[in-house]
Structure 1
Amino acid sequence: MSAATTLSTGSPVTAPAPDHRPDTPAMVSVDCPAKTNLTLEVGASRAEWGGRHELDTIYCAVSLTDTVSAAIKPAGTGFSLDLSGKHLGDLASSSADMRRNHAVMALFAMAEAAGREPDIALSIDKRIPVGAGLAGGSADAAATILALDELWGLHWPIERLREVAATLGADMPFCVAGGYARGTGYGEVIESIDEGSETERALRADGYAGALLVGAYRTQLSTPDVYRLFDAIGAGSGDRNHLQKAAIKLHPRSGQAVDAALKAGARHAFVSGSGPSVVAFTPTPAVRRQVLAAWERSGAVDRIIAAEAPARPHIHPHISVTVAR
């Protein structure tokens, strides 16, 4: 059963702003995929980065999406935010928290960068679990950036959109384009891995493409808590995700899910980012069924989501709409 909340700083949207051109979209919806980290090497924390750690990671977008819609509001009416879906977590806790929402932060960052007023109605349909190591909040921010670029007719190059995203957080520049990419710095410096490139072909050959299962949980893990424990205990021997050992220590069921998936024949299985979600790449339908059965039998996960990789955002302009919130 879905939950919903509406948070607003201004009047409801009833029509596009009077100065809105009829040949540009009145509303834009963007489906933005979640991410996982195929490798995640964690280095030292850096004081000049506010305590963030040095990272070297291979990002991969997976076809589990949130949908963000942005619609023009009349001038001077402010912004509004509507949230719906099964995975709101604490996003809908109070109107006082709405400016901490990643999509709202992205709205204000884009408005400042473009010299626009943030008279926008945002709505988010949450399907990516919150606090799960899948970058759901970052996907929402990236979707907002893409939606506003289209809605305002900016058509900025991807590099400029990523510059805006980088002011907001580590995963967001990657989520703007999805696919595969290498992330360095604290994850915000993105080097695209182009389709058909040698690196992309190698990732596919190694089994990091196609069908996968995501094992999700009702509980969340705090990313700062995972990093603090990592600082204390380090990475596990041979772990491609340096945070996996810490995440499993804080959430043992994630380790059970990884083990069960590998025993059932998954090509790769690992904790996604800082956890607790687990990703299992399943090379054949038979293996997918075996992993699904193993997770169901063991109770190692609370929810199983079928997806594919890699994935990219999809933008849907709506020229004529009536929006009432």
Structure 2
Amino acid sequence: MTKKRLLSHNDFKKDLEGTIRDISQRIKNTGDKPHVTVERQLDLLTQLSQFDFGRFLLQNQGINGYWTHYMLTYPWYGKQTGKDNLGNSLTDLEKFILENAPTIIATQQRFRIFLQESQQEVNNDAVLASIPCGMMGELLYLNFEDIKSIRLVGIDYDANAFEDAANLAEKQKLSQFVEFHKKDAWNLNLKNEFDLISSNGLNIYEPDNKKVSALYKQFYNALKSGGKLVTSFITPPPNIDANSEWKIESLNPEHLLLQQIIFADIIDAKWQCFQSTEKMHQQLASIGFRDIEFIYDDAHMFPTVVAFK
């Protein structure tokens, strides 16, 4: 984002056949791994190429606003209908990713926590921001009953998100409240503007901790006095941190392994930047945030953090 690029996913579309060929070659060059064979990876690669979400992941190594929304709202829609975004029956692998992959389950739980925390700030004349907004589900699924006047501000560097977000706002009958701004989150340069900033999905793509602190400083400045930040982070897995916070006993080891093979070995996903609860607390406190509170998903993989200016 600081270099005027998208962190979360590649913003150019690679040729699918070329992408599959490159990944296939990388898998073959690396050879069998202790936890997975070349043959198994190539089979999963083929399966990933057979549904729209899988193809996007292969080509982009991350998730944009549309697919984040698809993944977060899957329990409400796809799980009920058994259909994907194109109306096709869900494949077994897509079903696994959306229903059983531990990190995806954690972020679906995180989404519900975000909605609960953000709902508390829905008042007449409030100004609520979503950064990056994507399809803005974190705000547009809130309850606005009896609200006559409120500003819902979507800020994103990926302007492609705005059309989808505007369509969702129309569907939710909230178009009169929404506005969109194409901005780099690291260069908001706003002062005392928002009662709430809801932010998920930037820090998990940014490996430089100083840049993450700079992002939170932008958020701090943009909040009104007493304003609320609702954000999240991924805690380090046990293979990276011996003191991992993950509730490993609550996780299915086969699901964890298959997730690792899909997202790390095959897709080489970009969202692999981690933070401990302790470091997150220090980071926010050093900027001036107060009343910092952590709310955990069941596995303690993708905590929500709430903090006030």
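Each reported figure results from applying straightforward, stated rules to the coordinates on display, with no laboratory input. What you see is a predicted model; the values in this text were computed from it and never measured. Cβ atoms are built from the backbone, for glycine too; each structure is taken alone.
Of structures 1, 2, the largest value of distance in nm of label points 7 Å out along Cα→Cβ at positions 105 and 137 belongs to 2.
Tell me which structure, out of 1, 2, gives 19 once relative contact order in percent (Cα under 8 Å, 6 or more apart) is calculated. The read-out was computed on structure 2. Using mean count of other Cβ atoms within 10 Å over residues 49-56 as the calculated read-out, with 18.2 as its value, let me know the right label among 1, 2. Of the structures listed, the value fits 2.
Upon calculation of helix-only ellipticity at 222 nm (-39500 (n - 2.57) for each DSSP H run of 4 or more, over all residues; to 500) from the atomic coordinates, which of the structures 1, 2 produces -8500?
Values: 1: -8500; 2: -11500.
Computing helix-only ellipticity at 222 nm (-39500 (n - 2.57) for each DSSP H run of 4 or more, over all residues; to 500) on every structure in 1, 2 gives -8500 only for 1.
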